[in-house]
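In what follows, structures are represented as C-alpha cells.
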Structure P
Amino acid sequence: MIRVLIVDDSLFIRTILRDLLKSDPEIEVVGTAVNGIDALEKIAELNPDVVTLDIEMPRMGGLEVLETLQRQASRPKILVLSTLTSRNADMTHQALRLGADDFMLKPKDIPNVRGIERELVQKIRNLLRLPTVQKHPEIAHKDAETVVVIGSSAGGPPMLDVLLSGLPPDLPAAVVITQHMPEGFTASLAERLNRISALSVRETRNGDNLQAGAVLVSKAGVHTVISRLASKTGRTHGRVVHSTAPPIHAVRPAVDTTFTSAAHVFGPRTISVILSGMGSDGGEGTLAVKKAGGTTMVCAEEDCLVYGMARAALARGSVDRVVPLENIAREITRAVGQVEVDHV
C-alpha cells in the first residue's frame, strides 16, 4: 500500500482527491491537512509515503513546507498540485528546486478534477517506482543525425516519466518532446524529466542544435520548428526555431508542427511517437513522417487516458507500430539502431 497525505486549504479539493485515491486498491489515504503547519505535524505523526501538496495556503504555504523538509534526514515523496496561473508556474519551478519530486496541474471545475484520477494515480505510483538517476559525467554531445519526436497532451506527463526513464544514456539520437501544457510549466516538466532520465533534459531555446543523447521539451507558447542546420560534412543536422505563428488545433506548440518539420529535415532518420492526448494534433505530423520514410508508432489504447491523438494518426494509415507503454523505450532504441544500420 502507498500511504498518501493530502494537503490543501480547500475542503472541496481535499474531498475530491480523497475520493479519487480511495478508489485505487494500492493507495491508502492516511490523512488530510489544511495548511503547511498542519501538514508538518501530520507528516511526523502519520509517516506517509507520498504527500500531495498545495502551494498557496494560509499560515504556511507549500514552499515553506519544502524548505522545512529540506532540513530533515528523510521525508516523503512530494507531489505539488499547482493551479493554472503564471504565478503558480514560477512557484512550481521553485518548489522543484526546493526538493518537490513532481508536480501536477489542478483543474478548477468538478468534471475536470474528477478526470485527473488516472493521471494522479500514475504520478503517485511513479514517484515510488522511478528512482532519481545519477547522471554520467558531462560529455560533449555531437549534432544528431537521427531524431525522435514525441507528442502528447492530456495524460501524457506520467507516460513521459516511464518512457524517458527507459531510454539508454548513449542513445545515438536527439529527442524532442512536444507536450501540450500551459505557458510557464514546460520548464518544470523538463526539470522533472531530467531527474529520472539517464539523458540530459531541458526546455527548448531558440537556436538549439539537436544533439545525440539529449532531450528537448518544447517550450509552451511557441511552436517548435525543426530547421536544417548547415553542415560542412554534408550530413543532415537540425536546430530549433521558435515560431509565434498562430496556434494549430488551438494549441501552441503543436505536435503537427514539430513532427512535420522534423520529417522535412531528417526524412527517414525520423522516428515519431504519439502518447495520450485529446484531439487530432499529431495525425498530420505522423503522416508526414511516414511519407518521408521515417518510423511511426503510437501507444496502445489501454495505456492512454485519452486516445484522440493516436487515433488521428491511425485513421490516416500512417502508423507502423502500436506499442504498450512499457515497451516504447525499447522500441525507440531498436528503431534508432535500425536507422543507424540502414542509413550509415
Structure Q
Amino acid sequence: MIEVKNISKTFFRTKEPFKALHDISLDVAQGDIVGIIGFSGAGKSTLIRCINLLERPDEGHVIVNGVELTKLSSSQLARERKKIGMIFQHFNLLSSRTVFENVAFPLELDKRDKAYIRGKVHELLTIVGLEDKADDYPSSLSGGQKQRVAIARALANDPYVLLSDEATSALDPATTQSILQLLQDINRRMHITILLITHEMEVVKAVCNHVAVIDKGRLIAKGTLAEILAKKDHPVIKQFLTSKALTIPGELSAVLRREYVEGLFPVVEIRLDGSVAFEELVSSLSPGGKAVFQLLNADVEYIGQANFGQVLVRLKGTRDENNTVLRALGRQNIHYLIRGYA
C-alpha cells in the first residue's frame, strides 16, 4: 500500500542545513498496522508528512496505492490526498463547529450533497462511539472524545491509508488504550492500512504488527514486532525496552530472610528475549519433572508467538539440582543473573 524509496529531506535553520531524513526506504503492506518509533527529533513526523507530501522530500519516491505521489501535479495530489486520512496529537478540530460539522467539513469541501453528508457523518460517529455528541462543541469534550472526532473526520472520504502522528501522546493511559482499540477495530472492519508514529513502546506493542525504528533521521531497524524486540542489544532499541528490575514483594522478602540458608537457595533473574517459550523455561527449572523453584515475580508478555520479559525465581532444590538448572539455562542460551541467596 505504501512504498517509500530512498527519500531524504533537508531543512535550513538560520541558513544552516539540517538533514532530517537520510535515504529512508520502507514498505507497508495493505491492511497492516505499522509503527514507526523513535525519540523526539528522530525524524518521525517529517517521515510521515513526506508520505502524504505535506513535506516534499528532496529526493526519492513515495508511492501510495500504486500512485507515485512525488510525480503528481498540485491538483492531482489534492485528489489523492483525499484517500490518505491523518490524525494528530492535538486533534486540530474547528472550535466554532459542532462535532457533526467537524466530521462533515471534508465532505463539504468535496461538495457532497446534504443527504449523503448526514448519512455518512451519522455512520462515522456511530463507529467512533459519539453518535450522541453530534451537536456538542469541541470545548465540551474530553481529550479522548476529541480524538475520536478527529478519527471520524479522517475517515470521511473513505481513505485507504490512515496516518497517525503521535495521536495518543496527549492522552492518559486508559484513554490511550481505548483509542488504540478503536484504531484496531477500524483496521479490521474497514481494512484500512494504518501507519502510526510514536515514541512509546507500549503503543507499538498494543497494536502494531510491524515496526520501524528511526534515529537521527536514519531507519536503523525494521521487521515484525518480535524481530525488533529481539534486537535488545542495539543501543537505541535497548533504551525503548529498558525496564526496572523486578523486586521481591516485601512480605515474601521477610519470609525468605527467615528461611535463609547461605549459598543454597539462589535468587535468579531470568531474561526472556523471544528465543525461548515460557513453557520451555519452566521445563528447564524442573529437572526430571521435579519443580525445584519458587516464582517470586514476573513481567512477561506474549508477542507474535514469542515471550519477552523477566522472571524472578528462587531455586529450592539441593545444591546439585540447582546447579543442574543453571547449566540447563546456559545450554539453552537463556540469560540469567544470580541476584543473591535466600
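So the values come out like this:
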quantity: Which of P, Q yields 2.3 [distance in nm of label points 7 Å out along Cα→Cβ at positions 103 and 143, calculated]; calculated: Q
quantity: At a computed 17 (relative contact order in percent (Cα under 8 Å, 6 or more apart)), which of P, Q; calculated: Q
quantity: Ranking P, Q by FRET efficiency 1/(1 + (r/R0)^6) of positions 79 and 327 (r between Cβ atoms, R0 = 25 Å, to 0.05), the structure that comes out highest; calculated: P
quantity: Mean count of other Cβ atoms within 10 Å over residues 7-14 derived as 17.9 - corresponding label from P, Q; calculated: P
quantity: Read-out Cα extents along the principal axes in Å, computed value 63, 43, 36, structure in P, Q; calculated: P
quantity: With distance in nm of label points 7 Å out along Cα→Cβ at positions 271 and 295 derived as 2.2, matching label from P, Q; calculated: Q
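Rule-based calculations on the coordinates, nothing more; no lab input. A quick note: this is a predicted structure, and the numbers were derived from the prediction, not measured. Cβ atoms are built from the backbone, for glycine too; each structure is taken alone.
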